[in-house]
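Colleague: Heads up, there are several structures right after this.
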Structure 1
Amino acid sequence: MSRLPIELRFEGSRTFSARMWKIPGVDGPFTALQAAEHDFTISSNSVFINHYTGYNRTAVRLDEAQRWGFIEDSRLIFARARASNGQLFCLRFIFHADLVARKGDPTRNQRFIRALIDDAKFYLENLRMVAGVLVPQNYGMWVMDTGDWAGKVLFGLTE
């Protein structure tokens, strides 16, 4: 098992390298990725957001997802990624995390960063022993710098 950086390729767009993020106040260990699980592809029809009502997911265009974080939202962007070995993963994104994390951010989207951190902490403290059986494995939080594409991007990585 490995904690090496991962490559995340958005089909029809670009590929970025991500590294595990040291979550403030949260000590691991998270589940480590297998060596064959370091190259991920997100197909163009595998980026989602939930409807405002009913909580059903709907596909969202990548160019729309990239703008997440500029205005207040009550929903996160998430995606289904496939590793090179065929394993499927779920990623929950905070696009433009560098802007969202600023003190006084008018969008109030900082709450999503806190929610992902709280989720990771809860997993470590309460769910790790049943991971892969009753709940998905959690591989921690990751960060990648995408420049002008979507700024710094934080994401949680689970099965």
Structure 2
Amino acid sequence: MEDFWSFIGAFSITSATLAWLIRSLIVHFLSRDLETYKTKLKYELEHSNQLLLQKISLYKDVSDPIIKLISSINDGDKQIPKEVWDEFDKQRMTMTCHIAMFAPADVYHQFNELIDYIYDSTDSILKWDFAVFRQKAEVFFSYIRKDIGLYTDDISYRGHR
């Protein structure tokens, strides 16, 4: 009987030691996996934030020349000063290349529709109408907002001007 109790005692100690060892190994591997996951998640978050900032910068760089061009239109004769037009024309190719390389196709197409309207209006193919320009710009900016991921709704002017 004494051997039986010795066996049970030794078996209990061995089982407890084995259980503790298995638990320690599991915790070790899970901790290592958790650290790997944390590192990967941190990298993805930093990459995502960097991409967002780059897209915002790209869209700002593309929008600024258009805003400058449109704001320079003389209301009386609807003419764009030659030096402003020449500068815009130089920047247009760079803007188009950047949009083509870094933006989704929908943004690229809406950008070109906006630019085509500006050129068609200055070439007297179409009559310049700020309301039409604004509508095309709103569609373009709505696609930008969707690409950036800030908003998914479309923007539109609800005023009376």
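Derivation of every value follows stated rules applied to the coordinates shown; laboratory data play no part. Small disclaimer: the values here were computed from a predicted structure and weren't measured. Cβ atoms are built from the backbone, for glycine too; each structure is taken alone.
Colleague: Quick check: 0.30 is what I get for FRET efficiency 1/(1 + (r/R0)^6) of positions 67 and 123 (r between Cβ atoms, R0 = 25 Å, to 0.05), calculated from one of 1, 2. Which structure matches?
Modeller: 1
Colleague: Where is relative contact order in percent (Cα under 8 Å, 6 or more apart) largest, in which of 1, 2?
Modeller: Max of relative contact order in percent (Cα under 8 Å, 6 or more apart): 1.
Colleague: Taking 9.4 as the value of mean projected area of the Cα convex hull in nm² derived from one of the structures shown (1, 2), identify that structure.
Modeller: Label of the originating structure: 1.
Colleague: Hey, helix-only ellipticity at 222 nm (-39500 (n - 2.57) for each DSSP H run of 4 or more, over all residues; to 500) derived from one of 1, 2 reads -29000; which structure?
Modeller: Matching structure: 2.
Colleague: Continuing with this model, one more query. Distance in nm of label points 7 Å out along Cα→Cβ at positions 115 and 131 was computed and gave 2.1; which structure, 1, 2, did it come from?
Modeller: 1
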